[in-house]
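Scrolling down, you'll hit the structures one after another.
Readers should treat all values here as calculations from the given coordinates under stated rules, not as data from a laboratory. For clarity, every value in this text was computed on a predicted model and none was experimentally measured. Cβ atoms are built from the backbone, for glycine too; each structure is taken alone.
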Structure 1
Amino acid sequence: MLVVDIGGGSTDIAYVDIGWTVRSEDKSVDVGFKMIESMRFNRAGDRISHLIATAIYESLPLS
């Protein structure tokens with residue numbers, strides 16, 4: 001999962017691996033998180049939003 005937090009003066013981006021297992025005995029769910037990568041930019045607002053959206057768009061396969 002890609003998490004993007006654009007605040008008032010900075011932008012934080014985290015790439016997180018999430019997995020879960022369902023326990024058969026009581027049907028409860030065990031969720032695990034693993035931080036793969038994180039970055040902070042000391043910019044926020046329209047410019048950084050445009051840069052992030054462009055980078056995501058360019059990395060997606062077009063069909």
Structure 2
Amino acid sequence: MKDMFRMDSWKDISDYLNRSIKTCRTWEKKFGLPIHRIDPESIRSKVFAYTFEIDDWLKKRS
């Protein structure tokens with residue numbers, strides 16, 4: 001079973017990826033980094049991501 005660890009901020013996500021927040025936001029827009037929003041209609045909505053989804057996304061891109 002995959003780890004279901006959830007990251008609850010851009011800072012947590014960027015720390016996990018060892019990249020800047022700006023880079024992570026760019027990856028979300030241009031390359032489909034799997035980020036979830038509490039309110040999908042708002043760009044300022046709180047974000048969260050699951051480590052297993054990001055790990056899968058990275059494997060597919062490598």
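The value 5.0 for distance in nm of label points 7 Å out along Cα→Cβ at positions 30 and 46 was derived from one model only; which of 1, 2 is it? Don't jump to the answer; show the numbers that get you there.
Working: 1: 5.0; 2: 3.0.
Clearly, the read-out refers to 1.
Which of the displayed structures (1, 2) returns the greatest value of relative contact order in percent (Cα under 8 Å, 6 or more apart) on calculation?
2
Which of 1, 2 yields 11.1, 33 for Rg and Dmax of the Cα atoms in Å, as computed?
Computed on structure 2.
Given a computed value of -14000 for helix-only ellipticity at 222 nm (-39500 (n - 2.57) for each DSSP H run of 4 or more, over all residues; to 500), which structure among 1, 2 does it belong to?
Answer by label: 2.
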